[in-house]
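Just so you know, all these numbers are worked out from the coordinates, no wet-lab data involved. Being a predicted model, the structure only gives us computed values, none of them experimental.
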Structure 1
Amino acid sequence: MAQEFTPQYTFKEDRLNELKQLFPEAWEDGVFNVDTLKELIGEFSTDNTAKEHFGLNWVGKQDARRIAAKPPTGTLKPCIGEGVNEDTTENIFIEGENLEVLKILRKSYMGKIKMIYIDPPYNTGNDFIYNDTFADSTEDYLRKTGEKSDEGLLVSNPKSSGKYHANWLSFMYPRLRLAKDLLKDDGIIFISIDDNEIDNLRLMCDEIFGEENFIEQIIWKNKYGAGAKTKGFISTHEYILCYSKNTISDLTAPLPESEIKKHNRKDEKYELRGGYRLQPLQTRSLGDRPSLVYPVEVNGKTIMPNKQWVWSEKRLLKAIEEKNVEIREKDGKISIDSKQYLKDENGKMRRGKPVSVLMGPYTQDGTKEIRELFDSKDVFNFPKPSKLIDVLLNIDVDNKESDNDIIMDFFAGSGTTAHSILNFNFINKTNKKFICVQVPETIEEKHISYKLGYRKITELTKLRIKKVIEQNNLNQGFKTYKQNNSTIYKWQEFIPERDGALPDLFSKMELVYKNPLQDGVTTQDFITEVILQEGFPLTAQQEEVASGVFKITHEWVPYTLYATMLYSFKNTDFETLTLEETDHFVCLDKAFDGNDALKQSLDNTCKLYTI
């Protein structure tokens with residue numbers, strides 16, 4: 001029997017399904033028995049009557065959790081023609097309020113993002129944070145973007161506010177909660193921040209990601225020196241918090257130039273493995289290990305270590321045989337040092353460890369980049385330098401390098417992350433993709449960007465990405481989407497005092513049946529919403545396999561999706577479709593126009609969902 005097409009994801013249902021898998025005994029008659037759950041987890045449960053416990057609490061935390069769990073109300077609308085090389089690219093720029101956008105993307109991209117970098121408002125007292133008081137996220141968002149309200153998309157959060165820290169924490173919590181869901185199991189998140197909220201942010205991330213998944217609090221020297229208005233200490237640094245979704249075993253990064261220069265010795269392996277540096281094979285620093293004390297025969301002489309060798313006997317003898325050590329004799333004494341080559345046996349560059357202190361690149365470098373792109377105009381204030389993101393992109397988790405990682409930035413701002421990824425791909429011959437989200441913040445009239453004719457931050461962000469592609473002649477691109485209302489008419493409760501008499505109700509019902517879709521909806525608008533509702537990514541392959549019928553596939557989803565917004569199937573030849581039992585078919589119910597035989601036939605062939 002055909003099913004009604006409805007959103008297939010809510011945060012609550014997803015969390016409940018996870019609990020069902022972990023504690024099936026606590027699931028009784030369709031609901032969770034909290035008492036049974038407490039019994040199952042025993043000593044790890046907390047008495048909720050206790051008034052004191054360690055953790056980060058603030059006024060509004062419960063509301064922040066509720067907001068995170070609230071399902072999305074809108075969708076994304078493709079903006080064809082606003083991007084570059086749209087038919088071939090998998091890069092995505094989204095104009096919208098990032099909390100709602102993250103919810104819209106969640107089903108399709110859950111567990112798919114390798115790295116997230118964000119540069120949120122630092123809560124200095126002069127920052128604006130996103131307005132999360134929307135009664136209906138997308139409708140209210142669109143009303144405010146249309147400037148029909150005195151209260152804009154952003155609201156100030158001055159230090160004089162009694163909830164100065166609480167407001168910022170409530171703003172950040174749901175976004176980070178959703179960000180964790182989007183990360184791959186070996187994914188990591190980097191968050192730029194300064195002294196104003198570093199302590200609170202770290203406690204919040206400990207709660208969301210788990211204290212055991214804290215990786216580093218990177219110190220970034222972001223200025224050459226003091227500013228003109230400096231008082232007291234000269235502050236020349238910010239922080240970048242790094243967390244993983246799950247516990248990781250190792251991180252690697254490219255060797256710094258200073259380290260590469262030390263590999264300045266050459267031998268017969270130079271062409272394949274590059275230069276090498278020497279590493280002593282005898283040590284006094286390790287604890288006593290008798291197994292590392294053994295004689296070695298070299299040049300007819302027996303050598304004993306001063307204390308012990310670094311390597312086992314088997315490994316050392318093999319290295320001598322393969323000429324991976326350098327043997328030197330001076331004053332009758334023989335020393336053995338290992339050759340630490342710049343490249344491995346396959347000619348691949350060795351990697352080292354990322355450092356916790358970054359000496360640049362500097363904020364001034366970000367300003368210089370913008371000036372070079374925008375004819376010496378400071379169209380953005382204090383943009384992050386793209387080379388900072390380069391450093392983060394070069395960090396590998398557990399040696400799982402991938403050319404096809406998806407990188408997300410949902411506080412895209414000036415577009416630094418997109419800029420960095422485009423250049424990174426060009427230099428390293430990789431195919432990393434970005435998903436960048438930015439709210440269409442209004443530019444102040446006094447700003448130079450306004451005087452140049454720009455009205456929204458997003459106009460400049462998209463233009464920057466285009467300029468990077470065009471000026472560097474990059475064979476890359478991006479698609480643009482905008483947050484919008486659902487294409488599907490959503491029934492609302494009929495209230496006579498507000499909506500009129502009973503005849504008005506009948507009239508409304510008749511109208512909805514005649515047109516279950518919103519006015520002005522295009523085929524691509526409808527297909528995009530169906531794709532997201534079904535959990536397909538925005539880059540899924542689309543093919544029109546019959547007049548008005550689209551076939552959607554992607555390697556992430558184990559079934560094929562067919563979708564159409566045709567109002568009648570009379571002229572559609574379904575015999576050309578090779579439908580299978582696991583396929584999903586989404587269409588308008590009225591398209592059958594009383595043809596119950598066709599409807600039943602489709603339902604028998606595949607999984608039919610009607611609107």
Structure 2
Amino acid sequence: MTNLSQKRSVLAAIISGTLLAGSVTSVPFASGADLSTEPLSEVTVTEDTIQVTGIEQFLEAGGASLLADGETTGEAVQETANIFYDTFESGAGDWTGRGGASVEASGDFAYKGSKALKCTKRSDSWNGAALELSASTFVPGTEYSFSVCAGIASGSTTHFLLSLQYKDGSETVYDHLAEADCVGGKFVQLANANYKIPAGATDMVLYIETKSGSGDFYIDEAVAAAAGTAFEGPAPYKFILGDINADLVLDTFDLVASRKGLVEEGFTDKLMKKAADVDQNGEFAVADTVLLSEFLLGKITEFPVAEKIKPEAKTMEEFTAEIAPNVVNMEPNSSHDKRGGVDYGKLEQGTYHSTVANKDKPFYILLPAGYDGTKEYPVMYVMHGYYEKVDRMIINGNNTGSMRTQEIVGNAIADGEAEEMICVFPYVFTSKTLNECTGMNDENNKAYDDFMYDLIECLMPYIEEHYSVKTGRENTAITGFSMGGRESLLIGLQHPELFGYVGAICPAPGVPDSIFVRHSDEESPYLLFLSGGTNDDVVQTIPVGYHNTLEKNGVPHVWHYIQGGYHGDNSIHAHIYNFVRAVFKAA
């Protein structure tokens with residue numbers, strides 16, 4: 001008898017067309033495989049291949065059912081065309097726990113049948129249920145259809161992700177196939193009918209995780225088949241205003257939930273909170289419960305929309321005092337390491353037309369994990385220094401190889417210590433006559449200073465048009481290194497109406513004292529974060545001088561004097577680590 005993975009290898013070859021109808025063909029197979037004891041007259045087994053004569057006749061004779069997971073009657077007949085189909089009625093199969101999690105077949109909660117796979121003992125969101133994928137069954141560079149139903153028996157809304165872990169050379173990569181919100185007491189389908197396994201992928205593991213939290217969850221009806229195959233599953237969650245218990249019906253049970261929310265001073269579940277806020281002003285209150293009651297009694301036929309309640313922003317003094325005590329000298333090494341189960345977002349490269357330089361200019365953009373075009377994100381602009389290229393602050397470090405900005409930002413967001421954000425890395429040098437910096441002189445200095453006009457007139461409008469970003473100074477930050485730090489100070493402090501958070505890392509000389517003056521709250525950023533290094537032998541004590549001027553002028557700011565910081569990556573890392581944890585939180 002062959003084992004399950006061997007059978008799936010044959011079936012995958014049949015489905016994908018590697019074995020062609022009407023001819024003798026072969027498919028690579030695990031060495032030592034033995035199908036001679038199976039009643040498959042159309043199959044010839046050699047040491048490491050399987051030859052099949054007449055695929056159509058073989059399938060008509062029921063051969064595929066012998067390659068399925070052992071079930072040959074009832075609904076299982078449907079699954080003979082699937083590479084795998086796990087219902088967990090008879091056990092966990094080849095599924096295992098990921099991280100410290102454990103899995104077992106359980107009759108507590110199921111989507112179909114009487115059992116599902118229960119995942120317990122999770123200590124982190126990336127802990128979950130996993131299935132190893134054989135490269136002989138799931139061929140890298142080939143598309144397949146995957147579907148898994150995931151659910152929670154009770155509790156808060158859970159955001160599930162169906163993901164693939166694989167090796168790309170020596171690097172471990174995590175890719176998301178599908179994701180969806182699931183409310184307590186229900187299942188949700190995670191499906192991707194045309195997922196292409198990356199070419200060259202090895203050590204592949206399909207797994208289900210959650211975006212946050214570590215509660216128990218269940219999976220059921222896990223299946224894979226040829227690309228384009230559609231699978232039935234639970235209907236996706238549909239948000240209905242007032243439907244607090246998410247049963248797709250507005251009734252007295254929702255009113256009971258609303259009243260309970262008042263007693264318990266709100267909801268911890270984000271979707272319940274959104275549904276309970278029926279007047280959509282951003283705050284759940286007694287007025288919402290009254291409106292829901294009137295709706296159910298037929299006194300109103302729709303919920304009125306109230307003016308949104310905008311929380312009062314902190315002043316520059318208040319926010320600076322709040323942030324300063326939490327600043328650390330150097331970031332922990334773990335902050336720029338990749339961690340299992342963490343999605344570090346997607347890095348893209350693009351171009352926009354600069355009317356200031358009269359040419360197209362490049363930029364990199366880092367989109368957060370699970371970037372959703374229907375949701376808006378705050379944006380942070382990060383600028384490089386003199387002679388440096390567009391990839392400097394995101395890809396190429398100077399003394400540490402890889403820049404690690406993506407990891408620092410991603411880990412901060414994953415830990416809940418930073419807001420989800422979009423990061424833009426522009427090419428600062430802006431000249432109509434030069435494509436890159438040719439020397440430290442007035443002409444080149446002007447090309448850097450002219451980026452202020454390029455950023456405001458060209459790049460920011462382009463980003464706001466093509467990406468889902470929140471606008472306004474409360475949602476916009478700017479920082480930079482060396483010459484980029486000089487530009488950040490010049491741009492941010494002269495345009496506080498656009499930038500609510502201004503940072504600078506080892507900023508270059510050339511910022512006039514007239515910039516460092518105290519304005520009204522409306523004419524000042526919420527935060528000015530200045531970092532300098534004690535071992536900086538390039539700009540030396542220029543940042544100290546800026547700090548002293550700010551202090552003399554009574555301008556609130558965070559002074560981050562990095563002990564051991566040189567003019568390069570360790571100062572950049574320390575600044576980014578602290579800055580991303582502070583931005584977008586004052587208003």
Structure 3
Amino acid sequence: MKLSLALILLLPFFGGAVNALLGRRLPRRVVELLACGVIGGSFLCALSLLVSYRTPVKVEFASWLAAFDFHAPVTLYLDSLSLTLSLMITFVCGLIHLYSVGYMKDDPGYGRYFALLNLFVFAMLTLILAENLPLLYLGWEGVGFCSYALIGFWHREEKNADAGRKAFIVTRIGDTFLGIAMVWIFQLFGTVSITEVNAMGFLMPVGVLTGIGLLLLAGATGKSAQIPLMTWLPDAMAGPTPVSALIHAATMVTAGVYLMMRMMPLVGASTVVHAATALVGGVTAFYAATCALAQRDLKRLLAYSTMSQVGYMMLATGAGAITAATNHLIVHAFFKALLFLGAGCIISACHHEQDLFKLGGVRKSNPLLFACFLAGAACLAGLPLTGGFFSKDAILMEVFQKGGALAWPLYGLGLVTAFLTSLYTFRMVYLLFGGGARQTKELPRVMLFTLVPLAFMALFGELLNLPEFLGHALLADFLSPLSPLPREHSSSPELLLMTVAGVTSLAGLAIAHYRYGGARRAARTAEAEAPSLLVRFLLNGWYVDELYRLLFVRPYEAIARFLWERVDNGGIDASLDGIGTLAVNSGERLGSWTTGRLSAYLLSFAAGAAVIVGWLAWI
């Protein structure tokens with residue numbers, strides 16, 4: 001077990017290091033085989049751990065940070081949560097690597113690309129398996145750096161470089177809060193071990209736990225693009241499409257959710273932390289769903305859908321439904337990777353066109369792509385009997401049965417969001433695939449074939465975690481240690497809530513069909529050329545970027561301009577320039593007194609000596 005646990009991390013790190021150092025000199029096929037092979041090896045190691053797993057294990061590999069009473073060794077922790085997510089990450093990322101072989105076949109920067117992709121997986125697995133907070137933070141910052149490099153991968157275009165910088169800066173704000181929380185935790189408990197800290201949470205006053213929990217939540221909002229640090233995610237679509245799938249499906253965006261789930265035993269005694277987490281998740285889910293309704297860019301629409309779905313995970317975590325949150329995280333990884341990779345196929349086939357109103361007709365030219373994309377869309381919309389339906393329904397049911405002044409309004413907000421999700425999802429489907437057949441480029445087979453297993457897992461993966469009245473919930477049983485006090489659900493309310501959720505998603509499909517199906521597609525396309533005020537408001541993400549520019553960027557620019565023009569140039573530089581000018585003028589005036597005559601100099605010395613002698617005699 002120790003060897004398999006080490007290899008899960010070392011294989012992607014080895015592939016990334018070799019491709020980073022030698023990728024330019026190695027043949028393309030060698031780089032691709034190495035990058036894909038190490039991820040496949042990590043997946044096999046995760047499978048071997050699943051077979052041999054019995055109870056949580058903590059394995060220390062080496063000493064890392066040690067000073068006085070501070071110790072943070074390289075220690076990995078394997079439990080049901082980290083093992084489940086390791087399997088999901090290696091499986092989905094392996095398919096993304098394979099897809100990238102076809103997608104990046106003509107890109108000259110393939111060595112740098114696959115090196116960053118491998119290092120991204122290494123950083124995320126480090127984050128998931130870390131047993132102490134500094135090691136978790138190392139993986140946390142690792143995915144941040146790799147996302148910055150991959151979002152701005154085509155950095156010669158200024159907008160791509162700007163998107164990478166924006167993601168890096170906004171997420172650093174959240175990382176600062178997380179860093180403060182780590183220091184505070186060590187000061188309180190004298191350890192940074194996650195398992196030890198979680199076990200000692202009952203020793204602290206609730207007010208202290210509330211402060212720590214809110215700091216952790218602030219860190220999570222940055223990484224998981226939740227309100228108020230969500231503005232970077234829609235712009236992060238500047239990188240290659242497989243990178244978008246990697247960030248949204250299996251790695252960076254879910255890191256904040258994982259952090260809150262992992263640390264909930266510590267801060268779970270605080271009702272304020274639970275309420276704040278649920279509120280952030282519910283409001284973000286609704287906000288992002290409304291923005292997705294008006295998007296024209298295919299990848300931005302999917303980005304907003306990710307923000308919304310991660311909001312559901314945060315909502316479940318705040319409601320104490322860790323198992324439901326984990327389940328939706330896994331199912332979402334399958335169907336969101338499927339949708340992004342499918343979008344990459346559509347964009348490539350349609351000559352890099354991303355405007356929904358300029359696409360269409362792909363269904364007839366590529367029926368396999370249409371079938372796989374439709375499977376992902378059905379899961380995202382939560383159509384009955386799909387994986388997304390069961391996982392989302394479990395979250396809404398947990399929130400409803402929690403009850404209370406906040407839970408029921410959040411349940412209603414989640415239900416409205418589910419309706420909006422179905423509406424914007426099938427708006428996207430009708431605009432993409434409706435209309436007459438169009439001429440498309442032929443795609444590499446590897447790009448299409450990787451969609452099939454993702455479609456299968458998205459549609460049928462929930463067979464392992466059906467509601468109890470429909471079958472045996474294997475995943476829920478495996479993750480049961482995460483929820484020490486499981487709630488008992490009767491089948492009648494659960495069936496009623498499931499019916500309500502199913503009708504809600506079907507209503508969204510019906511309205512999307514009415515507005516965008518058939519001949520109405522042309523009318524909607526014409527309408528898009530002159531969007532209303534509401535559409536522009538949603539298209540621009542409620543103008544949050546402009547609000548932040550007004551509140552934070554412009555005052556910062558004004559202060560910087562004042563310090564530059566008035567203090568630096570007008571004060572410091574002007575005073576130094578004035579002193580220099582005074583010295584030059586004084587020298588020139590003194591120099592004008594020189595005559596070159598020795599008699600004049602002797603007379604001056606004598607006069608000066610007389611003045612000095614006279615002053616001494618006077619005193």
Label whose coordinates, when helix-only ellipticity at 222 nm (-39500 (n - 2.57) for each DSSP H run of 4 or more, over all residues; to 500) is calculated, return -6000 (choices 1, 2, 3): 2
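One of 1, 2, 3 was used to compute Rg/Rh (Cα atoms, Kirkwood Rh), for residues 366-445 alone, and the result was 1.07. Which label is that?
Values: 1: 1.02; 2: 1.07; 3: 1.16.
The value was obtained from structure 2.
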